[in-house]
Structure 1
Amino acid sequence: MGTVSLRRVYEPAPEGAFRILVDRIWPRGVSKEKAGVDLWLKEVGPSTDLRKWFGHDPERFDEFARRYREELRGSEALEQLKEAVREHEKVELVYSAHDEEHNQAVVLQEILRAGR
């Protein structure tokens, strides 16, 4: 299994990484070309209800992470993500949130690391 790193979609794409967008909604103001995304797994993003409840409030992050993990349990999209990580040496989970420590990509990275 390769390495899994995180990067905001607004930052330049590095060479050699397989980039997976993990947002349910396409990021505002970013063209598909500029995003440099190899795979968009929108179904692996948090549900609209959970995303709205969280509202990117850091104080709600632990509960968000718990609920998000629950949503992902048995998810076909999560299995697709795991498969992509197995197939590529360098994977980058790409997201649009401003907060780099409290977002779904952080939770997904933890899930992937725990599953190794």
Structure 2
Amino acid sequence: MKEGVFYGKGIKEMKDEFPEIYKLVEDLNEIVFDGKVLDYKTQKLIAIGIVASKHNTGATRKQMVSSMKEVGVTKDEIMDVLKVVLLTSGMPAFNRAVKVLKGIEEEKIVGDLVD
């Protein structure tokens, strides 16, 4: 289900220059997103909420797009998560994340997967 794609500054360089560290990141990703208790889709929705609450628009966009592509997360499901972000992190975090979601919808990044 999940793709071995990692985002962050220096991750590509790490893969090339420090493959043993990159392998640790891959292993950690497998451990975290194991779907044993919470299914992978739920875990991805949690990840969206976390990055959105931190006002990280780049990571929010990447989490939203990968969630839509990998496990069929819908716009409505993301909006449910963003309502929790509104309650727990406030209007600025919520507004930024909604703007990201609207941008994805307008760009048709994920094609028919966007409601």
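Bear in mind that the values in this text are calculations on the coordinates, not laboratory data. Everything numeric in this text was worked out from a predicted model, so none of it was measured. Cβ atoms are built from the backbone, for glycine too; each structure is taken alone.
A value of 45 for relative contact order in percent (Cα under 8 Å, 6 or more apart), calculated from one of 1, 2, originates in structure 1. Taking distance in nm of label points 7 Å out along Cα→Cβ at positions 39 and 71 as the criterion, the largest value within structures 1, 2 is that of 1. When FRET efficiency 1/(1 + (r/R0)^6) of positions 31 and 103 (r between Cβ atoms, R0 = 35 Å, to 0.05) is computed for each of 1, 2, the one that comes out at 0.65 is 2. When log10 I(q)/I(0) by the Debye sum over Cα atoms at q = 0.12 Å⁻¹ is calculated, the result is -0.38; to which of the structures 1, 2 does this value belong? Source structure: 1. With distance in nm of label points 7 Å out along Cα→Cβ at positions 63 and 79 derived from the coordinates and found to be 3.2, which of 1, 2 does the value describe? The read-out was computed on structure 1. Supply the structure label, taken from 1, 2, corresponding to helix-only ellipticity at 222 nm (-39500 (n - 2.57) for each DSSP H run of 4 or more, over all residues; to 500) with the calculated value -11500. Computed on structure 1. Of the structures labelled 1, 2, one was used to calculate FRET efficiency 1/(1 + (r/R0)^6) of positions 23 and 47 (r between Cβ atoms, R0 = 25 Å, to 0.05), giving 0.70. Name it. Only one of 1, 2 returns 0.70 for FRET efficiency 1/(1 + (r/R0)^6) of positions 23 and 47 (r between Cβ atoms, R0 = 25 Å, to 0.05), namely 2.
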